[in-house]
Structure P
Amino acid sequence: MAASTVAPPIILRSVEKHTSTLIFFHGLGDQGDGWASVFKEEMRVPYIKYIFPNAQSRPVTLNFGMRMPAWYDILGLTANSAEDEQGIEIAKDYVHGLINKEIEDGISPKRISIGGFSMGAALALYLSGIDF
């Protein structure tokens, strides 16, 4: 993801000693701050640092080419629909950067979790097979 087209992630720092990180991806058309407020008010764990990345705005084929925040293009909804492999790889590289930064900051890869909502959950599921 080109840094010039993506807002920086929303970060909720841990309120106690930072020993774990959750990276949570928003759904199609949303932004990271939409979820940051939910976690801040309702689901905060004191030792977890929360990162809410923002997807770049891109045309989404399924939505008649309308531009909106999306982790990748959606070309169709059938099992045989083509997938935006390039967009998924770009998102993967962006997430790898976020994870590597947490590792550089001293967080064990085993203490870094990824999750999401809707399209963000699909991205997290796709990425769940990666090892660091």
Structure Q
Amino acid sequence: MKAQKPVIIILGPQGSGKGTQGKKLAKKLDIPYLEAGKLLRAESDLDTEQGKFIASIIHKGGHLEDKDINSFMADKLKEIYKSSKGYALDGYPRSYGQAEASDSVAKPTHVLLIDIPDKESIRRLSARRQCPK
């Protein structure tokens, strides 16, 4: 039986260190680290029907409906899964419906939850916003 490639879902509040830890883990496992938000922003910059649709929503500060993000992410994740040794994913899924759709591409081998108190999340996010001048 062939072993499944690592598919790691990284969950946690903003400022919890998902990006920092996810990148370290992905580097150690030699797999791509994916951020759903970056994938969506990159797509929104393309002069395609899908890119324009995504741009029209995210540039207003909105969120895509599950059916739209599920379709987009399924296409991206299938492509990446086929061409890599697996992946670590941050920012998707965010709902039960998204988790079901994500599982249809590749079931997670691991789910990493980085949990910190709300006060610590706010402190870290506030520190990020300090002007260097």
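The table below gives the values:
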| item | result |
| --- | --- |
| At a computed 30 (relative contact order in percent (Cα under 8 Å, 6 or more apart)), which of P, Q | P |
| Answer label among P, Q for the case where helix-only ellipticity at 222 nm (-39500 (n - 2.57) for each DSSP H run of 4 or more, over all residues; to 500), calculated from the coordinates, equals -9500 | P |
| Source structure (of P, Q) for mean count of other Cβ atoms within 10 Å over residues 38-45, computed value 16.0 | Q |
| Computed 1.9 for distance in nm of label points 7 Å out along Cα→Cβ at positions 78 and 102 - originating structure among P, Q | Q |
| Parent structure of the calculated result 24, 22, 14, given that semi-axes √(5λ) of the Cα gyration tensor in Å is the read-out and P, Q the choices | Q |
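No value in this document is a laboratory result; all are computed from the given coordinates. All values derive from a computational prediction rather than experimental measurement. Cβ atoms are built from the backbone, for glycine too; each structure is taken alone.
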